[in-house]
1. If distance in nm of label points 7 Å out along Cα→Cβ at positions 11 and 67 is calculated from each of P, Q, which structure is the one that comes out at 7.9?
2. Here Rg/Rh (Cα atoms, Kirkwood Rh) was calculated and came to 1.59; which of the structures P, Q was it taken from?
3. Computing helix-only ellipticity at 222 nm (-39500 (n - 2.57) for each DSSP H run of 4 or more, over all residues; to 500) gives -28500 for which of P, Q?
4. Comparing distance in nm of label points 7 Å out along Cα→Cβ at positions 43 and 75 across structures P, Q, which is largest?
5. Compute FRET efficiency 1/(1 + (r/R0)^6) of positions 19 and 59 (r between Cβ atoms, R0 = 30 Å, to 0.05) for each of P, Q and report the one that scores greatest.
Structure P
Amino acid sequence: MILKKAFWLFGIAVFLLAIFLPGYSRLQELRDKSRDLEHKIKLLKRENYILQQELIRIENDPVYQEKIARDKMGVVRKGEVPIKIVPQQKE
């Protein structure tokens, strides 16, 4: 009699495990994905803040505007002669 009850309890436990284990595994996968996405959101917010500060500086700092124009766009002042340094190629 005890063996029969143990067998039924074991069978019910296996049945419940078979039903709930895939759902639990999926829940864990979704938690991991959520954690990864939260980390990515945090990084993107930080990058967004840095870019907003850069934009404010570009809009309000004429010296910085000139630096960007000179460095990235190759703009020179009137009367200046641009000089481009070309590295020598090794033979």
Structure Q
Amino acid sequence: MTDSLHGWERRDKPPTLFRRFAFARYAQTRAFLDALSALSDELQRHPQNINFGTTYVNITLEAADGVAFSAADEQFAQRIAALAERGE
């Protein structure tokens, strides 16, 4: 895993990335989910799994080809993390 994926947990067989994002309030969680939806629509790429509660969101990403993570896969993970860092 590259340094650009700091915070993401790499899982193999099949190759996936997992990360939990924590927020102080539900409004932040909701804003993040809305921003994630817009990003996914923009890129035509969606997480394999999203699980959330009042103040957290768990996201699992799978490699687009099912074999190994590409630069585009890593960029998607980075952009998701950036949404959380901006408080969206």
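FYI, it's all coordinate maths here, none of it is from the lab. None of these values were measured; they are calculated from a predicted model. Cβ atoms are built from the backbone, for glycine too; each structure is taken alone.
1. Details: P: 7.9; Q: 2.3.
So the calculation was done on P.
2. Answer by label: P.
3. Details: P: -28500; Q: -12500.
Traced to structure P.
4. Details: P: 3.4; Q: 0.9.
The structure with the largest value is P.
5. Values: P: 0.00; Q: 1.00.
Checked P, Q; max of FRET efficiency 1/(1 + (r/R0)^6) of positions 19 and 59 (r between Cβ atoms, R0 = 30 Å, to 0.05) sits with Q.
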